[in-house]
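Please treat every number below as a calculation from the coordinates, not as lab data. A quick note: this is a predicted structure, and the numbers were derived from the prediction, not measured. Cβ atoms are built from the backbone, for glycine too; each structure is taken alone.
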Structure P
Amino acid sequence: MTDLLARLRAMEAAATKGPWSVVEYNEGESLAIHDARGDWRVCFMATAGKQADLDGIEANAALIVAMRNALPDLLARIEAMAGEIEGLREALAMAIPRNVCLTNRNIADSYVVPIEVTMGELRSMATALTAPSMKENEDGQS
């Protein structure tokens, strides 16, 4: 996942800055994607004459524009969530019992196992598990 994020970050940085928009040409027979300056073409999408699927071309252009404009925010959210997940993994790792062989299938799943953690570790786990998620922080609700 980090390789994909790195590639997307590099592509986003190298591309023409957003936001982009779709602009019609030749009475709607052609489309162009413009950058934030409005008069600078990023991409020209010509149709194949009267038989072209203009609705499909418009949908493709709209998708390209929407994805370009959303990419910086999406990457930031993914990276933040990855950090949040890593923090939860670290906190939960403290809860794995050190006094039991977890691969011993002779112990029933219903058996209650005391865990050996310090009170500080237990507090850290509780804090990590009960901390508001990114979504809660943004919306003020869960």
Structure Q
Amino acid sequence: MPKLTEVFKINEAPQKPVYLGWFLSDASRQELQQKFPLRYPGKQVDHVTFVFGPKPEVAEQFMQFVGQTVEGMVTGYFEDDKGQAVTVDVASPIIATNKILHVTLATAEGVKPVYSNQLVADESKRQQASLRLTGVYDTFPRTVPNQ
């Protein structure tokens, strides 16, 4: 497995990943959009963030898992006038700093995807949902091609 500094070089200057996560396969993204039609223009349906702005040692530790395909399960659906998200049960190979693992599906105009952290924390907005998903451990910027 390549070292972090080997993977993230832009113009030969080492770059660190913005976040570490679990990125959905193309088939899982399509299944999510079929089961939960997107109601807002800010389409995401992409990934679960484990750690945003990881420290170099955490990112380096995570690199050994990059490229591994792992299954996850949707455990709830959340929607309000600002966005849509699903909570996901997926194993994190590192200690996740995101308290509630989730996929942002879509956000209303002017609403940033980070809003979904607030949305999924509101249990009164939870709807029962279940869907098996597949994804790959990776970083952003991506190092593994979409599946």
Structure R
Amino acid sequence: MILPRPANGPRTIPNDTENAALSPRQEAVALGVASGLSLSAAARKAKVGVPTAKTWSATLPTFRRRVQELRAEMTCQALGRLVDSMASAADTLGFLSRKGKSEMVRLSAARAVLELAAKTRENVEMEERLQSLERHVAGKGERQ
């Protein structure tokens, strides 16, 4: 959503940054950088001078935070798509380990299932331990 241009400043796009908003051009450059473009390429794509974009990146914490926010959003979206595919991939590995046409296919699929199961178990246990430690530390902080 673009807001009308204030009498004494640029139009802005609200975002989740602290008490500040970027102009549409700054937002476009931030999106380009977050998407993997170099700062120069993002500036050119947004029709912004490269020196201007470099100044924003070097002097505006809000700009740098917005790039980080956009990258985090993109990463979460990509992770969501991967998670959606995991069940299908697990079904495929299970099928291949049982009914693969050759022994090599069945062996490879079975090995993959076992390795992934062990790694998943390790990750779940590590996450549980980390959460326990965080609760413990938070409990100590409340007592002080």
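General observations
- Which entry (P, Q, R) yields the derived value 16 for relative contact order in percent (Cα under 8 Å, 6 or more apart): P
- With helix-only ellipticity at 222 nm (-39500 (n - 2.57) for each DSSP H run of 4 or more, over all residues; to 500) derived as -5000, matching label from P, Q, R: Q
- Given 53, 17, 13 for semi-axes √(5λ) of the Cα gyration tensor in Å, calculated: source structure among P, Q, R: P
- Read-out mean count of other Cβ atoms within 10 Å over residues 79-86, computed value 20.4, structure in P, Q, R: Q
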